[in-house]
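Each structure below is given as structure tokens.
Derivation of every value follows stated rules applied to the coordinates shown; laboratory data play no part. None of the values given here were measured: they were computed from a predicted structure. Cβ atoms are built from the backbone, for glycine too; each structure is taken alone.
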Structure 1
Amino acid sequence: MNVIRVTEHNVDDAVQKASALIRDGGIVAFPTETFYGIGTHYADETALRRIYTLKQRSTEHALPLLIGSKKLLKLVTPSIHDIAAMMMNRFWPGPLTILFPARSNLHNLITAGTEKVAVRMPGGSIGLRLAQSLEFPITATSANISGMPPAENADQVFRYFKDGIDLLIDGGSTSGTLPSTIIDIIDNKIIIVRQGVIPKADILHCS
């Protein structure tokens, strides 16, 4: 596993190297504003299967995605509900994951057969800078073995995966408090799928 310890002087270079690796089908671990995540190309089946194997994750569980621009949503969803658009305007970039109707050609490893895709634009972090450097979505699954606590720092990522990933961007410790809040929109109502950083009251106040 290659490790880049980020400083103010090399962060651009670290993001550039991570972007190149992901474009070539590599797997990169990086800090977001919540925990460390594992990113690869959303449409690279071989890389997606590597992530499932690394995490010892059942393919019955979908893989969430990160984007650096709302324009990229057209690659994964055919439609954006007005309420979803309102939530994006209010909470993105930030720790809010939204479930969208999935495009029919989106790989089943992303949707797990749910016909929905989970997407967020991360808050200010290396994860956001990485997502903004790419012209396609990347996976956003937490950097941990399934069932284990999500990694809050690079040492934890290394302990989980050793040489299983191609690059680890060491950006120090994350907040390590709560994951992103996940919402769905059903029958014109917001459903809280997972309570996370953003409280339910803040979500419903905006609806």
Structure 2
Amino acid sequence: MYWYEEEVKGLEKERLKAADQPATLFYGSSSIRLWDTLFDDFKTFNPVNLGFGGSTLAACSWFFNRVVAPYDAKSIVIYAGDNDLGDGRHPEEIFIFFEQLTNQIFRRFGDIPCYFVSIKPSIARWDLINSLKYTNNIIENEIIKQDNNWKFINIYNKMLNKEGYPEKEYFQQDGLHLSFKGYALWKQAIYAKLLENFHAELI
């Protein structure tokens, strides 16, 4: 995990410099880190961007105590798992890391509202689509089965064109990272979910 150290240290420094205590933590991989308009997009929910590039669900669990635990969070939005698949991990392994992270969050914050954003269907990783769909499926089913403070935000279908392939306009030229239109789509889906029930006290 040493290759994440510089970015994690940067997040630790940002926390120490912050004047206000954020309410909603956005945690995960570069799809979070590169979201330049995240603060303005979710200003209502007093967010902070805790993404670090290339991170996996495994890394999110590994660095939880340093990056997430020091905050007094009211809610958490997670996007990760994409890079786990890219690294060759199997869906069942990724699910184990998801469970580890949910347990860490519960031990630190109790049953605050938490959201898992489904792994996106990217052009660059289309060869992994079956594993990706299976990973999304087992995580979503677990969230539904538990029926607690976790909600699943399905952006998968929203990012496909009518032929069932990833819509190019939602991606940068690398076919992996989100474009401005991709983030606009994510904002709409996530914002709508945050408004459902849990966040009445924040707005």
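Here log10 I(q)/I(0) by the Debye sum over Cα atoms at q = 0.23, 0.26 Å⁻¹, for residues 139-186 alone was derived from just one of the structures 1, 2, and that gives -0.80, -0.89; the source is 2. When FRET efficiency 1/(1 + (r/R0)^6) of positions 51 and 147 (r between Cβ atoms, R0 = 25 Å, to 0.05) is calculated for each of the structures 1, 2, the largest result comes from 1. helix-only ellipticity at 222 nm (-39500 (n - 2.57) for each DSSP H run of 4 or more, over all residues; to 500) was computed and gave -8000; which structure, 1, 2, did it come from? Clearly, the read-out refers to 1.
When FRET efficiency 1/(1 + (r/R0)^6) of positions 83 and 163 (r between Cβ atoms, R0 = 25 Å, to 0.05) is computed for each of 1, 2, the one that comes out at 0.45 is 2. One of 1, 2 was used to compute distance in nm of label points 7 Å out along Cα→Cβ at positions 11 and 123, and the result was 1.5. Which label is that? Among 1, 2, the structure yielding 1.5 for distance in nm of label points 7 Å out along Cα→Cβ at positions 11 and 123 is 1.
Computed over structures 1, 2, relative contact order in percent (Cα under 8 Å, 6 or more apart) reaches its largest value in 1.
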